[in-house]
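These notes open a run of structures that come right after.
A short reminder: the numbers here are calculations on the coordinates, not readings from a lab. All values derive from a computational prediction rather than experimental measurement. Cβ atoms are built from the backbone, for glycine too; each structure is taken alone.
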Structure 1
Amino acid sequence: MRDMPAEPARYLLWDVDGTLVFNGADAGNLYHEAVELAAGRTIADRMPNTHGKTDAQILAETLAHHGLPDTLRQAAALHLDELSRLRHERGEHRTLCPGADAALRAAAAHGWTNGLLTGNGRQRSAYKLAGAGLDLELIDWDRSFFGDTTLVRADLTRRAAAALDGPAVIVGDTPNDGVAADAAGFAFIAVATGAFARDDLAATSARVVLDDLQSGHGALLAALADLPAR
């Protein structure tokens, strides 16, 4: 009897903040503090509206806004990781978005590989997800893409397109997730558990906009089933 051909690889690339875990009320403070530590002095005027941006982009914009050299960005990124670790070890954890765990498990059961495509770095992502109670084994960390050194989110999706051996879908909570998906020719599924309203997300290329991953569980699986295999 001949062996059946293997199913083609398919990747579901999840954003973290606002998609799998709720945004933190004071998340922007860590970027601000990281830049202060790198600069060796206090700075005023925390940067507004960081949603949908990568860590590298937020740090670069914060440095530029305060007239500080971009050469401090690497040091600020190291401080950001350390501040995230300390926050995690103090028990200051995020909350898992409703239905996130079940959505990851269902996607895997339907033949999708769950990865991340996030503006956070690898360690910060792990702290947030583990702290919220998500089983990190649900994520393929070798097929995930992180924004700690990437200034433009669309560059992450282009990198993913070059690295992955099958089609990918972005699941995210910001219009910028949709822009990044479009840049790589990926499908986009939006979830409205972040900072943007349904109308903002509906104006993107999203195949479907979910109120959350719990009530939208069936719609998520239906949207994935409608996508071509390759």
Structure 2
Amino acid sequence: MTEPTRDRTGDEPIPEATVARLPVYLRGLLELADAGVETVSSVGLAELAGVNAANVRKDLSYLHAHGTRGVGYEVGHLVSEISLVLGGGRPSPVVIVGVGNLGRALSRYDGFVAGGFPIAGLVDADPAVVGRKVAGTVVRPVDELASLVAETGATVGIVATPAAAAQEAVGHLVAAGIRSILNFAPSVVAVPAHVDVRQVDLATELQILGYHQHRRTTGDTSRAAG
């Protein structure tokens, strides 16, 4: 089981629900900073994040960040505090395993760099793909994954392989020393207790949207019939 994230002082666990909202706050704060905004109220930040102001104040209290009455929070300070909690204030290089359509798209996503997760390397098992340059990076074979991780200091692995190859890809990442994995493959994978895995199943998310769409459609039909 993953232990609760601790704040930068290490004296109080941060609930997982709060950790999930911190990146959303950070994205909104970075937009404000780019626009030259120096302070933001809890209400303003709540609107950007799609939550209520009470959530914002409670969440930020875990970072010991407190706004000034009538002024709000300093945007720059919050950006620094949240960035520190989410990544220690240091870049976390990423290696992508699987350079098909999804892997190529992910390698070109600017949001990774902006979030402190630069792409350090690309790996694939297909000889037809190995050696090609994608987004400015040469794709390397799977058997060079361990040396790639050692050379680049990569700390995060992204699995973008077909479902059938996901577990093997995860095994290679773990063997190379990667302890944080984002799995885009539509397959549940097993990892040792010391490794964290986040599952991103796009098809499942679409099916959930389909469920809600069906409920709305059914509800509209029922009301019309009534």
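Results, tabulated for the structure shown:
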quantity: When distance in nm of label points 7 Å out along Cα→Cβ at positions 52 and 148 is computed for each of 1, 2, the largest belongs to; calculated: 2
quantity: Which of 1, 2 yields 1.08 [Cα Rg over 2.2 N^0.38 Å, for residues 116-203 alone, calculated]; calculated: 1
quantity: Winner on relative contact order in percent (Cα under 8 Å, 6 or more apart) once structures 1, 2 are ranked, highest first; calculated: 1
quantity: For 12.8 (mean count of other Cβ atoms within 10 Å over residues 44-51, calculated) the corresponding structure among 1, 2; calculated: 1
quantity: Of the structures 1, 2, the one that 1.20 was derived from, the read-out being Cα Rg over 2.2 N^0.38 Å; calculated: 2
quantity: With helix-only ellipticity at 222 nm (-39500 (n - 2.57) for each DSSP H run of 4 or more, over all residues; to 500) derived as -14500, matching label from 1, 2; calculated: 2
